[in-house]
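There are structures below to look over.
FYI, it's all coordinate maths here, none of it is from the lab. Predicted model only: the values in this text are computed from it and were never measured. Cβ atoms are built from the backbone, for glycine too; each structure is taken alone.
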Structure P
């Protein structure tokens with residue numbers, strides 16, 4: 001039973017990538033390369049498991065992709081500054097923890113990436129709405145039907161499965177694919 005379950009689980013992940021996300025993945029890679037070439041910043045955020053993926057993705061780009069390059073990516077994960085998050089959550093609202101940080105740093109032509117399994121995390125929605133109002137690019141990684149984030153992001157990447165763990169797995173796999181593609185493209 002365990003072997004069959006594991007094989008079905010992995011098969012579901014493969015089906016999600018084969019049939020649903022490859023075209024959007026290419027657009028995300030091309031956008032990241034443009035942001036890099038233009039010298040703009042990237043801000044990434046997520047909650048819970050998606051927050052860990054956001055932090056991991058920022059590390060993979062800042063160190064994994066950029067190490068050894070003269071020109072480097074400029075990536076900041078907004079959920080890595082715990083005191084700032086707690087201050088905004090306590091004094092304002094948890095819904096403001098990302099948008100208020102963006103108000104300090106975001107410039108036109110930067111990129112904001114929000115990761116939310118449901119696509120309905122209010123704090124990420126507010127940050128993406130702000131990014132759009134500032135004429136920056138916005139990318140979202142979501143699951144299910146994409147939620148509200150898929151409707152407001154300039155470039156939504158939806159993993160259309162109805163299992164949060166598989167969505168989170170796919171988001172991490174996709175960030176690793178992106179990392180390895182960027183390494184190959186930038187180290188020619």
Structure Q
């Protein structure tokens with residue numbers, strides 16, 4: 001369903017399990033950045049009323065996810081660390097077309113967002129199946145479902161507002177590029193690392 005071209009090596013879960021504090025802090029900031037991304041779409045494309053409506057809901061949900069992760073951190077006697085730079089997302093960002101018409105920039109932002117949600121969904125699925133911590137296993141199963149919904153929301157809007165663009169072709173280009181990018185990751189206890 002997600003179309004990702006390169007699956008995460010299941011051994012990534014072993015890396016995560018060695019530093020739960022790091023994965024939870026990184027995850028919290030991923031949720032914060034997802035909230036900011038939804039707000040970015042609202043601010044930059046206010047004329048798309050249905051998109052704005054759904055991005056308001058999505059921003060609220062992502063902020064709730066941040067709170068949920070923060071509660072997990074506190075319940076374990078840990079403290080939210082400082083924000084981490086997400087190099088994976090930074091590399092994907094460079095693939096978006098810049099300096100084009102607004103609707104092309106919007107399409108690429110939506111596909112970029114869909115791709116991050118797809119990869120997060122894939123990672124959460126892996127955690128929900130393989131992490132030994134039963135509480136986190138269930139937590140990531142629930143979040144996996146949410147990420148899949150976000151993925152379909154973003155890609156659905158890219159298709160809806162494609163205005164003559166070949167969205168499937170551009171999506172395949174994103175997927176091909178992401179496969180090259182993700183091949184360098186999977187060695188750190190971060191959501192995309």
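Computed quantities for the displayed model
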item	result
Ranking P, Q by mean count of other Cβ atoms within 10 Å over residues 102-109, the structure that comes out highest	Q
Entry that produces 13.0 once mean count of other Cβ atoms within 10 Å over residues 46-53 is calculated, selected from P, Q	Q
Structure with the greatest value (metric FRET efficiency 1/(1 + (r/R0)^6) of positions 22 and 134 (r between Cβ atoms, R0 = 30 Å, to 0.05), set P, Q)	Q
Computed 16.6 for mean count of other Cβ atoms within 10 Å over residues 70-77 - originating structure among P, Q	P
With mean count of other Cβ atoms within 10 Å over residues 38-45 derived as 20.0, matching label from P, Q	P
Comparison of P, Q - label where distance in nm of label points 7 Å out along Cα→Cβ at positions 110 and 166 is highest	P
Computed -24500 for helix-only ellipticity at 222 nm (-39500 (n - 2.57) for each DSSP H run of 4 or more, over all residues; to 500) - originating structure among P, Q	Q
Value 0.65, calculated as FRET efficiency 1/(1 + (r/R0)^6) of positions 54 and 126 (r between Cβ atoms, R0 = 30 Å, to 0.05), assigned to which of P, Q	Q
When mean count of other Cβ atoms within 10 Å over residues 30-37 is computed for each of P, Q, the largest belongs to	Q
Among P, Q, which structure scores highest (criterion: relative contact order in percent (Cα under 8 Å, 6 or more apart))	Q
